[in-house]
Structure P
Amino acid sequence: MSTDTPTVLVFDFGAQYAQLIARRIREANVYSEIVSHKLTAQQIQEIRPAGIILSGGPKSVRVEGAPIIDPNIYDLGIPILGICYGAQLIAKQLGGTVSQFDAGEYGRTNMVVAGGRLLEGQPEEQSVWMSHFDCVTTVPDNFTVSASTEHAPVAAFESEGIYGVQYHPEVLTHHMDKTHSNGG
């Protein structure tokens, strides 16, 4: 991997969509590489990525032994976007709350945008793709809620340079390009 080429790293947590995330980034003419979630902050610094995406995954962040990232990565100043499990991981590692959603949620749902940099310029209401049993119920300190759905009070959240979305923007691409360009 060339450190001279702007690169987005996609941390793989076993998501069915990790390859699709990488492909969508490449379709935006940005190099992306799928990497292990076990990379350390020091290894990330050596790569010097333009951004990091934490993919979804089949596990719950609430269970013992769930995959995590080196928490020092959050302090590197590199823009980070967490998708589904990745968003839940950000919330949990930075002091938010993740709870089980009894019925789960799979498929299209309507999302209401509350504001923020990540979703700036997007329609106030839009259809998004959900695939989760857990959801962020309380965001970490210094984060704001950017969007919600009927069943996910925190469908998107953000702080300076760190963003999380409960939905899968890589599945519905209508607004994805705008989301990624706003976030990083």
Structure Q
Amino acid sequence: MDKNDALRNEAIESFTERNKTGRKTHVTEKKSIRELLEASDRSPRTNSRRCYEEMCEEVPESLFVLPPATDEQISTLERKLDVALPDDYKEFLKISNGFGRTWNGYHLDSPIFGVEELDWGEVYVDGLPVELHPSLTGVMDLELPDGREWPSHEKPIDLGSYDVLQTVFITPSVTKKTLAAYKEVMESPKTPDD
């Protein structure tokens, strides 16, 4: 059996197992926000030294941004944005008020801003839909009844950016609209099963 056959068989076994027993919990899902941040903080010093050397930059001693945000700073931010931030994100800010650029295995991601820098982001593509359904064709294959448009990103919160990289937070209200639209399409008799 060659390498491709072995990989194919492994993939088939994996899909078959998941179909029988359901999704397995990823090891990171059992970790606390602090543990995840500590692992991300170690990554540049162990996995991306070459990337820093190529950019002629020093490997940071830490990605943590201290001091952490206070409850008052977080409340002020929520009032400024008129959005209730998720509890796990508030927990993150109370550990590190932002975070440096993490290594994703290919390049350094954008940093995560602290409470003073967080604000509404720019939307560069007007009406860009929130896609939950992967499309093989590169276009939305699912259509809402009556030709309605899918909910768009509207104005996301810019969590961090660097050069062309941007990390955004799509607000809960937009997420709820998107999930409702997706549910409507999936329950529609006009939506094919395939």
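In this comparison of P, Q, the computed figure 0.35 for FRET efficiency 1/(1 + (r/R0)^6) of positions 48 and 80 (r between Cβ atoms, R0 = 30 Å, to 0.05) is attributed to Q.
When relative contact order in percent (Cα under 8 Å, 6 or more apart) is computed across structures P, Q, the figure 20 traces back to P. If P(r) over Cα pairs in 10 Å bins from 0, in percent is computed to be 10, 42, 38, 9, 0, which of P, Q is the source? Of the options listed, only P reproduces it. Structures P, Q were shown, and helix-only ellipticity at 222 nm (-39500 (n - 2.57) for each DSSP H run of 4 or more, over all residues; to 500) at -12500 was computed from Q. When distance in nm of label points 7 Å out along Cα→Cβ at positions 24 and 144 is calculated, the result is 3.9; to which of the structures P, Q does this value belong? It traces back to Q.
Of structures P, Q, the largest value of distance in nm of label points 7 Å out along Cα→Cβ at positions 40 and 160 belongs to P. Using distance in nm of label points 7 Å out along Cα→Cβ at positions 56 and 152 as the calculated read-out, with 4.2 as its value, let me know the right label among P, Q. Value 4.2 for distance in nm of label points 7 Å out along Cα→Cβ at positions 56 and 152 corresponds to Q out of P, Q.
FYI, it's all coordinate maths here, none of it is from the lab. In this text, all values refer to a predicted model and were calculated from it rather than measured experimentally. Cβ atoms are built from the backbone, for glycine too; each structure is taken alone.
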